[in-house]
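Asks: So, here's a batch of structures to check.
Any read-out appearing in this document is the output of simple, stated calculations on the displayed coordinates, not a laboratory observation. Remember, predicted model here, so these are calculated numbers, not experimental data. Cβ atoms are built from the backbone, for glycine too; each structure is taken alone.
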Structure 1
Amino acid sequence: MNDVKIALITGASRGFGRSMAAHLIDAGVSVIGTYNRSAVEAKEFAEQVTQKGGKLHFLQLDVARVDVFPAFTDSVSEVLHGWRAQQFDYLVNNAGIGYFTPYAETTEEQFDDLVSVNLKAPYFLTQRLLPLLADEGRILNLSTALTRAVVPGGSAYAAVKGALEVLTRYQAVELAGRGIRVNTLRGGATESDFGGGIMHSDEVKELSAAVIALGRIGLPDDLGAAVPAVLSAAFGWANGSCIELSGGQSL
């Protein structure tokens, strides 16, 4: 029997997901990560982890395609069997996209893309993976401080993430019978390539930092470093909660 904890993280080859995976691996957790188009980054990351004695296996997944979820679930099961495990312990729904467009200019196509990736995917992927998620396991859904702090241009993105926060609370109630805890992790303005790399702009970084109490925008490790604790038994009384890590954005 394998006593090592196993996490599945979507979008684990870059940004937040990569940081979360790295910190979990440092904490002794084995990780199954997904990537969509970042095959090179995924391969390099997995090789780095293996060289250090950790376990990281990547699977390709386009989370916008619900039709591939059954085959993906079979692939996850194969990886688990290779690790002499039948189930995994932590599911982190991290993969996402962002459009930042004025409300009057947001298109139906953009809105539908956001729903497909940021809401429909975690809804149905989690559902599909439930038989492989261990009792007393953890689910962490990634959201944004923009559900609370309004920034013009973020209406569609924030609305969809707000729906994900509602889903989290329903999952927390409906999965509690198995002892599964479900929580939301909200990130604030963070320097990454998310949303087309808008946060690489010096002007945007300066404007964002001005409304953050700690005086700077976040880094992927500001979220990633916290994830092992949030998923641990020490955080076991949190269920249906929304944890915000934003440095005090728009307080």
Structure 2
Amino acid sequence: MPTEGVYYTPNGKKTVIPLENNPDVFTSLIHDLGISPELGFFDVYSLDEPSLLSLVPRPALALIFISPAPMYYAVRSADGTKLAKEDGVTYAGSGSGEPVIWFRQTIGNACGLYALIHAVGNGPAREFVQEGSLIESLLKEAEPLKWEERADVLYNSLPLEEAHMKAARRGDTVAPPAEEKPGYHFIAFVKGKDGHLWELEGGSDGPVDRGLLEEGEDMLSEGALERGVKRFIGFADGNLEFSIVALAKRE
């Protein structure tokens, strides 16, 4: 039986209430999934003002960029990043030898959930996955699988569905119904096992390699920002509705 508030479209696709863009909501959810309380999400108020940037603990282990749909599609069109098609994706990676673990989004309105899983399931953040937790179980089951079976691991997890819906009702604003489509995309930026910057979003045709980072660079270093978040901001065209949160150790 689906969790209260979960909606199924006429063609049978599971759709959930979207997460509010709120670092407290994100932090509560990753702790419920089994990430160590040592980690949390923090608002990034500026990429250029040192006093505001200093409010974010370093190193930043991952960034989540919340992009208005027009900005998202403008960047995708300009850089030629392939989007997933209805019948699937061409990405064929699997196993622990891959530099990142990536999930195709098959749950409607769950962009935020997939971004969180991409953020905590990759790079240095993976070290904070607690033994015996839900997120450990999901990652362990999904990692050896190809994209379709991997997507099913998340889609079919009732505990994950329940945790998401609990978080979706935690925000400061009234949660919209699941059948209402949000106008934003959540994109995670992480450092892979290969030292490269990876852009992870469940609507793409797979993980996107944005190039090698210098030794010691984190997700708020200039190199990571120029190849990641700032590419999107360059297409803002006066739209300031985007936002950024960083995953880091809580002080």
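Asks: Where is distance in nm of label points 7 Å out along Cα→Cβ at positions 85 and 229 largest, in which of 1, 2? Don't jump to the answer; show the numbers that get you there.
Replies: On the way: 1: 2.3; 2: 3.5.
Once distance in nm of label points 7 Å out along Cα→Cβ at positions 85 and 229 is worked out for each structure, 2 has the highest.
Asks: Something else now. Out of 1, 2, choose the structure whose coordinates give relative contact order in percent (Cα under 8 Å, 6 or more apart) equal to 37 when calculated. Write out the running numbers ahead of the final one.
Replies: Numbers: 1: 20; 2: 37.
This figure was derived from 2.
Asks: Continuing with the same structure: From 1, 2, which structure was distance in nm of label points 7 Å out along Cα→Cβ at positions 37 and 213 = 2.7 calculated on?
Replies: Working: 1: 3.9; 2: 2.7.
Considering all the candidates, the number was obtained from 2.
Asks: For helix-only ellipticity at 222 nm (-39500 (n - 2.57) for each DSSP H run of 4 or more, over all residues; to 500), the calculated result is -8500, so let me know which of 1, 2 that is.
Replies: Matching structure: 2.
Asks: Quick check on the output: 1.8 is distance in nm of label points 7 Å out along Cα→Cβ at positions 5 and 157, derived from one of 1, 2. Which one produced it? Kindly include the intermediate steps, with their values, before the conclusion.
Replies: On the way: 1: 2.9; 2: 1.8.
It was calculated from structure 2.
Asks: One of 1, 2 was used to calculate distance in nm of label points 7 Å out along Cα→Cβ at positions 165 and 205, giving 2.7; which?
Replies: Numbers: 1: 2.7; 2: 3.6.
This value belongs to structure 1.
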